[in-house]
Structure P
């Protein structure tokens, strides 16, 4: 398992670089100032106020990155979320919709207007809005970024 980003490992600068380069490739935009040294960019991604996650390219993809905002939103620490099948971030009824989303991203490279229901570890449901989901270069999986959500009342 990939260790949690920290100063000692450069905040997983290699994976951060993949996230940043892939985002730029597909969207034509930069997540952060492209002039930042990579270790500082990696640190800023991990501490960013937006939710940033990625999963690998396995048939049942596993999360391989979750910044601190993602860990807070999904109510899981690094060791709980990294290695978790990413499909478990959606309720069972929303998993077919999520699968269609991932297929569309795989075919088009990215989308930047995704909305959907997600569920935190404690059962709290929330709707994400205007999420960007993109392919990672080299077929290494996909990433998602969002900063808009609304809590959903339990039935």
Structure Q
């Protein structure tokens, strides 16, 4: 078998065909370049608008987030304050109960030891005052020995 031989044509036709193909490629590349520049210009022009729109959207979202966060913080603060008030109230009640138990036990211990109470001490103080008055009265009364010493003539 023999190999087919390529046709030999005019070499100028081949050069012209190569030039035409090259020009087509160059025109296509130039058009692609121009399309890219146009897209870049359009994106630059529209990009500013998009950026502004995104900033507005972000600001609105930020405001909503802040409102929600502040509302949650207020609610949480209220819950904590309420819990603290409840704990404070229970603590005071417990402290009052503990104080009453302590007073009761101390009173029983003092009573068991025989320590006089306030009423007994006041009664005792009244009795001491009465005795002191009686002693003063007795000290102020002349005694027979005092009267004889004062009646003797002076020598």
Structure R
């Protein structure tokens, strides 16, 4: 029962991630982005199963996005890495910083290559700002709300 609950939670996280990107494409893709789904990137603080959920959700969301194979593979792997770091440092402020810093530095690297004319540092600034707004504005309250809920028996 415990494993089934974890698999279901991972699937729900993936589905919500994709749904949020599909519902708000104008702010989910592009240089100035506030990808609401990225609020979920702090969920590994509470749930280890959020790691595969976020990876799969990001992969599917980037399949429907405009940046092609670079974003499908690169963005998904960055999300996987950020999720692992978030889980590893779940008792530290680093957990909240990892999706901001890793997306800002790594996603910007390939997006600056595939969108000629826009320099890397501009991508870093905009992606990092968008990530920070979403993680601190939505992700932190999400974690606080989930922590306040009564725990169901596992």
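Every number here is computed from the coordinates shown, using simple stated rules; none is lab data. Keep in mind the model is a prediction, meaning the values are calculated, not measured. Cβ atoms are built from the backbone, for glycine too; each structure is taken alone.
So Cα extents along the principal axes in Å, computed for just one structure, reads 47, 32, 28; which one of P, Q, R is that? Among P, Q, R, the structure yielding 47, 32, 28 for Cα extents along the principal axes in Å is P.
Structures P, Q, R were compared on mean count of other Cβ atoms within 10 Å over residues 68-75, and the highest value belongs to P. When helix-only ellipticity at 222 nm (-39500 (n - 2.57) for each DSSP H run of 4 or more, over all residues; to 500) is computed for each of P, Q, R, which one produces -9000? Derived from P, not from the others.
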